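Each structure below is given as structure tokens.
Derivation of every value follows stated rules applied to the coordinates shown; laboratory data play no part. Note that the coordinates shown come from a computational prediction; the quantities given were computed from them, not determined experimentally. Cβ atoms are built from the backbone, for glycine too; each structure is taken alone.
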Structure P
Amino acid sequence: MRGVEQIPWLYEIICSLYEWSGLGEWRRWLVAGAHGRVLDLGTGTGRNLPLLPRGTTAVAVDPSLDALERARRRAPSVPLIAARAEALPFRDRSFDTVLSGLVFCSVDEPARGLAEVKRVLRPDGRLRMLEHVRSTVPWRARLQDVIQPAWTWAAGGCHPNRETESTVEQAGFRIEPEGRQAKGTNRRFAATVLALSADVSSAADPFADLDLIRPARPTAAPDFTVPRLDSGSVALKDLRGQLVFLNFWATWCPPCKEEMPSMERLYRRHKEQGFTIVAISIDNGGTERVASFVKKLGLSFPISLDPKVEVANRYTVRALPSSFLIDRAGKTVAVALGPRDWNGKAAHEIVEALLR
């Protein structure tokens with residue numbers, strides 16, 4: 001059974017009633033404070049997008065493809081990306097504003113999601129939130145605890161008893177007093193990232209510089225065989241002994257396009273040393289669009305196809321682009337969620353170290 005949040009037309013009706021009762025004014029406040037490059041996190045059916053101030057440039061993300069289809073009707077010109085809050089496919093310090101309207105009640109791992117928001121916000125950026133939270137009235141809070149399992153099941157992920165304001169502060173944000181309001185269990189506020197001293201210890205670690213995830217114990221990468229764009233197929237087992245850069249991407253993914261030129265330069269520099277790239281497109285509209293995309297960018301590394309996302313699911317890909325570094329023994333040693341500068345010093349140092 002799908003919850004209410006996974007049924008866009010029903011969720012639209014509920015949101016309309018909610019906004020008619022007074023939430024609409026708060027939503028307008030939420031969006032009116034956006035500036036610069038804006039990330040609409042958990043955009044759902046895109047209710048924030050038509051309200052964005054002129055002069056802003058927006059990108060919207062949501063894990064639900066059905067919801068994104070509705071959002072496309074509201075804002076045809078805004079790039080829409082299927083991604084979770086816990087794995088945002090963007091570079092560090094990419095946005096001036098992150099909007100979150102009734103989102104973190106449904107995020108599976110709020111602390112991890114807020115860490116991602118903190119990562120993609122610029123140092124002077126702002127997180128603007130509209131959320132419902134745990135009641136400050138003791139008996140109501142206890143009632144929320146009692147109904148939470150059934151509520152979460154019926155709603156499709158919503159937790160009515162989360163202390164989101166505290167979670168935001170624990171994640172390293174400072175909630176600003178200006179504009180902060182509370183009404184019942186609803187909250188609205190803006191928050192900035194607390195300034196922290198630089199961590200000089202990461203300067204000598206290229207994996208940290210690229211913000212790569214490193215498993216505590218490298219495990220064997222799932223095997224696969226996929227067709228190549230030009231001809232033939234490629235199997236991971238046949239690449240044993242090489243350092244493999246496995247990348248999942250799509251032609252409709254702006255961050256994928258952003259990082260591919262640097263991937264090409266990385267490939268050209270190290271391909272004669274036992275390094276290869278397997279870039280797997282999950283486009284499902286045929287090969288012509290993929291071939292045109294590859295030709296336009298002048299890519300020479302191998303391109304493969306996974307239109308049914310079978311291999312992507314095997315690697316539990318939930319954001320694009322996603323990249324996996326697989327060492328000569330066939331083990332996954334690092335993962336990148338979102339785009340990176342693969343032509344930077346850190347990337348070359350990593351590849352050279354793994355090729356030794």
Structure Q
Amino acid sequence: MKHIVLFVLMLIPSLVSAVTTTVYDFSNRTAGSNIFAFEGVSGTQIPLSNSLPSSQYSASSYSDITSNNNVYHDYINYAKNEYPAIRYVIEIDENISNISQLDVFWNGFGVNSKNNQIDGVLIYIWNNSNNSYELVTQNTNDWVVELSQSVTSNITDYIDNDNKITVYIVSQGKTFNGETNWIGTDYFSLSITSESSVVPIANFKFDETQYDDVAGEIKDSIGTFHSRAKSAQPVDGKVCRALDLSATGTADYAIIDNNVLDGKKEFSISLWEKTAKTGNQSFLSGATSGSNNELIMWFTRDTSFSPHLQNSANGSLPISSIAGDQWRHLVLTHGDNKSCLFIDKVAQGCITQATNTLDIEV
């Protein structure tokens with residue numbers, strides 16, 4: 001006999017909260033579209049606006065700074081009384097209210113050829129609240145350095161209405177007559193740490209008295225994804241009630257509203273199950289209109305898990321047995337290009353599967 005209760009369904013791969021750090025650089029963003037680099041000189045070390053310098057990098061210059069690999073983009077100024085500078089503008093994807101930390105990273109050098117002048121660079125970030133640059137970090141030597149600094153307070157002040165952050169790098173000193181002032185950049189990145197609470201979108205407790213194969217009879221206690229039982233009845237369960245699916249084959253099942261997962265990318269599925277079966281079985285499946293297996297929570301046997309995603313599996317995981325006719329708590333999470341299984345709070349492992357938008361119609 002097999003009893004199942006689909007207990008709670010979430011949209012992101014975490015059961016309590018999701019803390020993520022995203023690195024924005026010129027290798028994973030589109031240069032000139034959602035991340036920019038500009039170079040030029042300024043008569044004042046710190047400009048009064050965040051629009052200078054304004055000469056955008058060329059394609060080859062962008063290529064030089066895509067990775068931290070000792071390949072440098074050099075900007076050399078020869079003009080007297082000017083400061084060489086670089087301006088980065090980064091468009092981020094996060095909701096501003098969820099961001100807890102910014103991390104600025106730059107690898108490079110600053111060299112002023114004039115004797116007795118300070119070498120190195122200063123790194124600033126634009127404060128949109130007071131319309132000025134604020135110092136983040138600096139160095140005062142002429143060799144290659146890795147400069148990094150975290151910003152953890154007043155985060156919203158540094159993100160404009162277009163979700164963009166501006167970082168400004170300038171030489172420590174001005175250029176003198178007949179001398180050079182040089183900024184070499186190997187790599188730049190901006191990391192965003194954000195945290196968001198998980199909000200369950202559906203909860204099926206199967207706590208109705210009976211089912212009559214009527215649309216909406218299985219109630220969703222959180223949302224409006226009310227569903228339908230096919231030749232199955234509620235029975236006593238582990239946490240609340242359960243759905244008796246002990247008939248042979250697919251004679252009994254529940255039709256869960258496809259909108260629970262249709263159009264989603266990242267999700268968590270949490271359920272209690274009780275089964276004595278040791279052969280292959282599925283606890284949840286969804287298909288496209290063309291009958292492609294868009295999502296199957298598939299077990300090739302009680303000790304082997306092989307999730308199907310968008311009509312493809314990528315091997316199987318050896319797992320602890322889900323059989324034994326005992327109640328077990330299963331959680332399947334998908335996100336960040338992997339599907340992971342937990343049994344009774346114990347991680348069973350992950351399988352690499354691409355994170356794309358699900359198309360579930362049946």
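Worth pointing out:
- At a computed 58, 19, 16 (semi-axes √(5λ) of the Cα gyration tensor in Å), which of P, Q: Q
- Distance in nm of label points 7 Å out along Cα→Cβ at positions 44 and 164 - structure with the largest value, from P, Q: Q
- Computed -9500 for helix-only ellipticity at 222 nm (-39500 (n - 2.57) for each DSSP H run of 4 or more, over all residues; to 500) - originating structure among P, Q: P
- Taking relative contact order in percent (Cα under 8 Å, 6 or more apart) as the criterion, the top-ranked structure out of P, Q is Q, with the highest value.
- Comparison of P, Q - label where FRET efficiency 1/(1 + (r/R0)^6) of positions 108 and 252 (r between Cβ atoms, R0 = 41 Å, to 0.05) is highest: P
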